[in-house]
Structure I
Amino acid sequence: MLTVITAAESYDIATLAAVKAALGITGTAEDLTLPPLISRASAAIATACNRVLVEETVEETVRDARCGIMLQRYPVTSVTTVTEDGTGLVPADYEADLGCGIIERLRSDSVGCWARGRTVIRYRAGYTLETMPPDIVQALVMVVAQFRSQAARDPLLRAEETTDVERLEWQVGIDDGIPASVRALLVDHRRPAGA
């Protein structure tokens, strides 16, 4: 079970300024229309990654853990408290792989098993805007560009042809608005289902 202790102020994975710079937008004409697109794209990317990407403080309860506990959120930026079956542990009692979010129980400086019962871990995990991986930001920019393009055309138009000049055909039927090129950028950041 996971409880959010301190929620993120925003779930956007890039700032308006960063998106405008990446899209080559210099004016302020889109300053009101871009933020909702950034939020929509951020939500779509988090869904595609099957995880919350922005930093939050959470408390996770695990029952009858054996060896290493794989935390639901990662990367972990800090572990605040660990309680094993009602007893608070000190940092020397556990070891955390912050990047992948695995916490091991140490006994006599060796990896051991957790006590049967309830283990509660309070920690801070996720990315800040400054630490967000560049490929995730690039994926966001690509999705925002796609949303901007879709807003300027008839969503029901499948093809348009001007004889001997050009033929335009819109890509349709993309799962949850994320094209394959964007999904490829997110492969390394996707949390496996059920993990």
Structure II
Amino acid sequence: MSISVLDMSVSLDGYIADPDDFLGGDDGERLHKWADVKGESGQPSVPVGQFQEEWEAAGAVLAGRRTAELMDHWGGDHNGLPIFVPSNRPPGPAARWGYPLVTYVTDGIESAMAQAKAAAGGRDVQVRGAYTGQRALEAGVLDEVQIHLIPVLLGRGRRLFDVLSSEIELEIVRVIDTPEATHIRYRVCR
């Protein structure tokens, strides 16, 4: 059975992007340095390798429109995976004609998640984007949250959970502590 996982790197004070809301800025790069950590063999460290295996084992991606557009829809596929983008307006030309694995879904987050889970074929759906993660939580279609908590206080930028309509309980599933980050996986309680 497919599960949906919002997977995000976050500063200790809750930020996911720099003040200009640009993912590739200095703060954005700081938040993702943990993913480049190599072990003595030159291969990814054990935790990084484990996360890479999880990402590669996914069957589909659900990404917010802003995130998808900032990433140029990952060139049309996310490591060969289909990408579903919930949006209230049609896609731009690149996504419409040049990217056959990108599907814009205009009838809500619930429909977008259902389509992503069907396409995933029993594998995980990786969720990308703060706004989309928040809407999926509120709609009750997000199953898990994986946070890579970075030991830095940015003091500014775009927050991961800026506005939620109600309290949402989570259960800790796994904690992996490394010098670069504390990786916490939560199950959404329903």
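Quick look at the numbers
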{"quantity": "Ranking I, II by distance in nm of label points 7 Å out along Cα→Cβ at positions 15 and 87, the structure that comes out highest", "calculated": "I"}
{"quantity": "Identity of the structure behind 2.2 (criterion: distance in nm of label points 7 Å out along Cα→Cβ at positions 63 and 143, calculated), options I, II", "calculated": "II"}
{"quantity": "Value 0.75, calculated as FRET efficiency 1/(1 + (r/R0)^6) of positions 31 and 55 (r between Cβ atoms, R0 = 30 Å, to 0.05), assigned to which of I, II", "calculated": "I"}
{"quantity": "Answer label among I, II for the case where Rg/Rh (Cα atoms, Kirkwood Rh), for residues 79-134 alone, calculated from the coordinates, equals 0.94", "calculated": "II"}
{"quantity": "Computed 26 for relative contact order in percent (Cα under 8 Å, 6 or more apart) - originating structure among I, II", "calculated": "I"}
{"quantity": "Among I, II, which structure scores highest (criterion: volume of the Cα convex hull per residue in Å³)", "calculated": "I"}
{"quantity": "Among I, II, structure where distance in nm of label points 7 Å out along Cα→Cβ at positions 103 and 167 as derived comes to 3.7", "calculated": "II"}
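Every number in this text was worked out from the coordinates using simple rules, so none of it is lab data. For clarity, every value in this text was computed on a predicted model and none was experimentally measured. Cβ atoms are built from the backbone, for glycine too; each structure is taken alone.
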